[in-house]
Each structure stands twice: as structure tokens, then as C-alpha cells.
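K.L.:
Before anything else, here is the set of structures, which you'll find just below.
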Structure I
Amino acid sequence: FYFTQRDAIAAPVQRELSTMEILQIAMASEQGRLAAEERAKHAERTKSQISRKREASALGKLSAAKRRCRMLEEQLGESVKHATIIKVENATGRKGEFTYLLLRRWCKENGVLSESVPDERYGSVKSWPADAWLDVYGIDLKSLFGEKK
């Protein structure tokens, strides 16, 4: 029982492969290599497509956020198109130098309307056009409120 011989596993018989069998093995190996290479290329293309799509989505969201920010700045009277006296005073540090009378006169002479924008203290205030600021006070709103870092 302890020393009984078990059936020995039969060792495969070594035989010579024919040229046809060698070629079939080589072809199967090459086909496997080509299939693996194609899978790798497909994975790389898919990965780069996902990356491009993700990048485009992020850029779209960023530009939408920028547009929204610009729109809100215009609503609050702090933009390159028009600005309130309070915003210009705060940006330039020159308090009390600007009056609405000269800006209103310029608007009437040039047929331009000022815009009303919401304000915390007064409810709403007038926002005057950039051309009026430039002609009356020599203040360029593009350089004042333009590119913010």
C-alpha cells in the first residue's frame, strides 16, 4: 500500500514535425501576434478618442463659464461695454471725480441710452457706455476691466 507503484503518466512521444505542421504552427503564431497587435492599436485609438472627447467637453464647459461670467459682469455694470460710476471709482481709486451729468449729456448728444443695472445700496444705478467714459473722462474701460488674471 505504501510502496505500491502508481500508473506512470505516459510521457509524450517525441516525433519529428513535418514541414506542413511547422508552417501551420508558425502561421498560428503570426496570426496570434497580428491579432494582439490589432487589439493594442484599437485600445490606443479608443483611449485617445476618449481623451479628445474629454478635453473637448472640458473646453466647452470652460467657455460656457467664461460667457456666463462676462454676462454677469455686464449685468453688474463692470464690463468693457459699459460701467457704473461706482465701479469706475473703485477700479481707478479716484472717488468723487466722476458725475453722471457729463455722461448723461454725452449720451443725449450721441443718441445712446444708458443701462440700468442692479446695485446693493441703491437698488439700481445707471451704467454708462464705454464711448462716453472715453470721450468725457478719457477712461478706457477695456484697459480698466479688460483681461483679468
Structure II
Amino acid sequence: MNTQRKMPDEDAMTDPSPREAFVQALSERARPLFEDAASHARNHDLDVVVELVLEDDKPRLILAASRPDAGLVSSYSLIGNLATQRVLHEEYYAESGDIHRQEARLASVNEKVIDTRLANFFRKAFGLSLDYIAQRHPIGFW
């Protein structure tokens, strides 16, 4: 009689589902960075909204920004694709109508990448520097 119990697969117990991994990356890693940028932009007279949308198979985090006197809304979004297990970084610049998209692995949802993309987005869309990022990532960090 075999009395050895088979231990559950530890990876199966700790690895989140693809949806859970995307939701966690967007809500726990990216959203605080989006909120930091939104707060900084609001302090510089921009209207900014951050929204996490989890309704379908493409969870997404959206930062939408505009000048109070203009109806044009530019945005930076992270859109998860559960089928491919990749994330789409999408920047929309309302003034020019330009859209920049880059598909990447979920690992791209990290502080360095998101801070860099947010800094580029606000600089290009509004001429706004996210000064606090230099403190978070001092020279030599890269």
C-alpha cells in the first residue's frame, strides 16, 4: 500500500490565471503610476481621468487628459489581450490625431517602462515634464 501523498503542483497553486495576471499588473503595478502622473498633471491645470476597465476579455487601464479650455482628449492606454497574453501600449494624441501602438509582453508593465511612456506622453501631448520621475529614476538608473 502506497501511503505517500502526492503534493499539489506548487506552480499551479501560485500562478495566477492569465486574466488575474493582467488585472494584477494593471491594478497593482500600472495604476499607481498612472495616478501619480494624473495628480502631477492636475497640479499643472490639466483635466485627467484614470479608469480601470475589467468588463471583458481585454482588461484595460486608461489615462485620458485634456486642457480645461479644449475639448480634445489625448490618452495613454494599456490593453491586455488574454488570447495572446500580451499587452498593447497605445498613445492617442488628439491635437495631431496620431496614434502610437506597441504590443509587448506583460512584463513591460513595470515602473521603468510605464514612467518612461507616461513622461513621453505628457511631454508630447501637453509639453509637460513629469519632474518627479527624475527623482524616482535618478541619472545612472537606466
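Here, each number is a calculation from the coordinates, and none is a lab measurement. Please read all numbers here as calculations on a predicted model, not as lab measurements. Cβ atoms are built from the backbone, for glycine too; each structure is taken alone.
K.L.:
If you rank structures I, II by distance in nm of label points 7 Å out along Cα→Cβ at positions 92 and 124, which sits at the top with the largest value?
P.N.:
With respect to distance in nm of label points 7 Å out along Cα→Cβ at positions 92 and 124, the highest-scoring structure among I, II is I.
K.L.:
Name the one structure among I, II that helix-only ellipticity at 222 nm (-39500 (n - 2.57) for each DSSP H run of 4 or more, over all residues; to 500) of -20000 was derived from.
P.N.:
I
K.L.:
Going by FRET efficiency 1/(1 + (r/R0)^6) of positions 60 and 84 (r between Cβ atoms, R0 = 30 Å, to 0.05), which of structures I, II comes out largest?
P.N.:
Greatest value across I, II: structure II.
K.L.:
Quick check on the output: 148 is volume of the Cα convex hull per residue in Å³, derived from one of I, II. Which one produced it?
P.N.:
Derived from II, not from the others.
K.L.:
When distance in nm of label points 7 Å out along Cα→Cβ at positions 68 and 132 is calculated, the result is 2.0; to which of the structures I, II does this value belong?
P.N.:
II
K.L.:
Still on this structure, I have one more. Work out which structure the value 8.7 belongs to, where distance in nm of label points 7 Å out along Cα→Cβ at positions 36 and 108 was derived from one of I, II.
P.N.:
Label of the originating structure: I.
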